[in-house]
Structure I
Amino acid sequence: MTPARARLWCGGLAVAVLAGVLILVGTTRDGIAINGLPVSGDFLSFWAASDLLLAGRPADAYRPALHVAAQARIFPDIGVYFAFFYPPVFLLLCAPLALLPYGASVAAWLAVTGAAYVATMRALLPRWGLLPVLAFPAGLINIRYGQNGFLSAAIFAAAAALLDRRPVLAGVMLGGLVYKPHLAIAVPFVLAAARRWPAFIACGTTAAGLAALSWLVLGGETWTAFREGSDLARRALEEGWVSPEKMISLFAGIRLAGGPLSLAWAMQAVLSVAVLVAAVLAARRRPGGMAEVAIMAAAAMLTTPFLLDYDLVVTAVPLGWLLLAGSRAGFLPWEKTLLLALFLWPLVARMAVEATRLPLAAAAGLVLLALVLRRARAGEAQ
């Protein structure tokens, strides 16, 4: 594919993403989308948690009966509960959301986190990289759910831009993943293997500091309620409370294919360990800051059982690095074809999984990690 044709395709996709957003907004009435649920519905969980916090009852965000009551105050007839499984660090971040009405709040949330995502990706890529960032279909999925995929991607992208030049600041950025720690499983392993000790220490210190701050601000009762509610998250995963087609982990794929719970856990554990070993071996060669963070981000798509399609926004970081490295040093065999397929994958992921009942999302994650590891091994990171 020529650069001109690539720009044309990306431009068309960017227009399609914008059209999708306009359709979502245009078909919403009184905060209810065309599917009968609140627009960007997952955000209702964040907004209700903020509402409880501002009322002086932050621990109630982890008590389903009280959390659902907060949601019902603005959407009394939806008949669906959007749970809050995040640690108190994220609850602290959600604090101001209920200061605005729901519609304005979700718009502000997506605008701010989306701007952070675009700005940090723009720092990684040349000027021409802005178009594929805007066109990436995973962004539309994140907007549809009102989720935090933009925030997660922005953290990884900022770290990738900073790790070589400002390692301590990069570590601070990565420490911010304590808000969603299951995406950070590979982070300490890669930093340690690459001997990025200033970043490693800054990451751990930031994570601990944010946890301590949330304890001081929200109180120990909130952390206790979070721990007591952790079993609810496990049950949601194991019993399929979250639509299995929406989940993209190997665990979810095996369950969707009809595999028993024990097999799903065992296969997820084997995959997670194998991915961490591969990431550590690659990072030991110190392929460069962008490559190392690309490894972390690609590994994040494989090392946790609780992963949803809006988290695919994070793959913008390794995809962006692969595109940059290929444009500078030449693309490796099949690299352009597979990059295009992975770029478009979020468009069809849910439909493909629903149609086949196979763990295709995990397979796509493995392809991405393999591309990142091959490029890092080829020494084309710079």
Structure II
Amino acid sequence: MLYKSLVRPLLFRKDAERSHEQILALLSHLEFLYGSLNDFYRVKDDRLRVQIGPLTFPNPVGLAAGFDKNAVAPKALSAFGFGFMEIGAVTAQAQPGNPKPRLYRLPEDHALINRLGFNNKGAEAIALKLERLRARSAMPEVPLGINIGRSKIVETKDAVADFLAAFERLFPYGDFFTLNVSSPNTPNLRDLQGETLLRELLAPVQEKNRALATRAKIDSKPLFVKIAPDMEFSQVDAIIDVVEAVKLTGIIATNATAFMREGLKSPAGREPGGLSGRPITKVVTSFVSHIFQVTQGRLPIIGVGGIFNAEDAYDKIKAGASAVQIYTGWVYEGPGAVKRINRGLLSLLERDGLKHLSDAVGMESRSTNQAGSYKRS
């Protein structure tokens, strides 16, 4: 494959973050090729359609937050076959992030480590950018999510107001929103995953969501919370209780891990930050399965972590994910990855005698649950 044999080696010779910025800059000038790219990369088949609340994804493979933090090229990115995508994380206040270098490739491990630290232009600037994109019909033609994080200079006690400020400013532009309480690169952010603090955050955001929707005479926006893989299942259960009580749409599982360094072969594996990619595949799948079993499939799950091919995506879906997201896998597998994953999913559905992707959601977790009574940990 041309990408792996020629393009990727050239890209991997450069600093990871610099390469990333150059690719986004290039894509921002390729919107005129949207139709051609979309025709080539998009797999159109109703068997892949995903419905999560009011959201309809033409296929289950989304682009995870972090790839296009500042909405540099959302329409061009969506042309590579994604069923949905997220921009961000966006914070209420613009911030430069952590000192460079802060993004590392681990090719021997098919992984990345980042300690970017929510570097972004801030909610105001990104809202204005999205307004300009909308004015010239340059928004993605698939659902666009906006991932919101806490500004670094804001203390935990003021986090709710910070999230609300970003959410309100960006509300008109997102088809759905994700509250990111799980990045390992913002000090004390993960404290917000605790049951009390999480409830104190999610309830006001949901209340604001309904108020803004009423004012705009539209339905409230779907809300997700993105969780970390570095916790016990008992903590996940507490998060589930809050999410269901506040009536969020679902959970995105999971963010990068701050740990799991044992066995890494790449020299950069010793760098601090969030580890993503192949090393976290099984852990993420176990989180998806646990959430599905605890909720008996009531709560939609978007699985993200270690997805490189159709089998990886199918494992997440069989564990209980209604949809999946990729980032590290796309870096390693190239622009054709989404197309190959979607084609592969169709083949796997045919192999298993399933008529629609939804028939596979939780298939393995249900059989595990039936084999032995599942109890919360």
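No value in this document is a laboratory result; all are computed from the given coordinates. Keep in mind the model is a prediction, meaning the values are calculated, not measured. Cβ atoms are built from the backbone, for glycine too; each structure is taken alone.
Determine which structure produced the value 2.0 for distance in nm of label points 7 Å out along Cα→Cβ at positions 96 and 256, calculated from the coordinates; the candidates are I, II. Of the structures listed, the value fits II. I have 21.2 for mean count of other Cβ atoms within 10 Å over residues 176-183, calculated from one of the structures I, II. Which structure is it? Structure of origin is I. Of the structures labelled I, II, one was used to calculate mean count of other Cβ atoms within 10 Å over residues 272-279, giving 22.1. Name it. Structure II accounts for this read-out.
Among candidates I, II, the computation of FRET efficiency 1/(1 + (r/R0)^6) of positions 136 and 200 (r between Cβ atoms, R0 = 25 Å, to 0.05) that gave 0.05 used structure II.
Sorting I, II by Cα Rg over 2.2 N^0.38 Å, for residues 112-263 alone from high to low puts I first, with the largest value.
Looking across I, II, the calculation of helix-only ellipticity at 222 nm (-39500 (n - 2.57) for each DSSP H run of 4 or more, over all residues; to 500) that yields -21500 traces back to I. Where does the value 3.7 come from, among I, II, when distance in nm of label points 7 Å out along Cα→Cβ at positions 16 and 168 is the thing being computed? So the calculation was done on II.
Quick one: Cα extents along the principal axes in Å, for residues 72-127 alone came out at 39, 33, 13 when computed from one of I, II, so which one is it? Among I, II, the structure yielding 39, 33, 13 for Cα extents along the principal axes in Å, for residues 72-127 alone is II.
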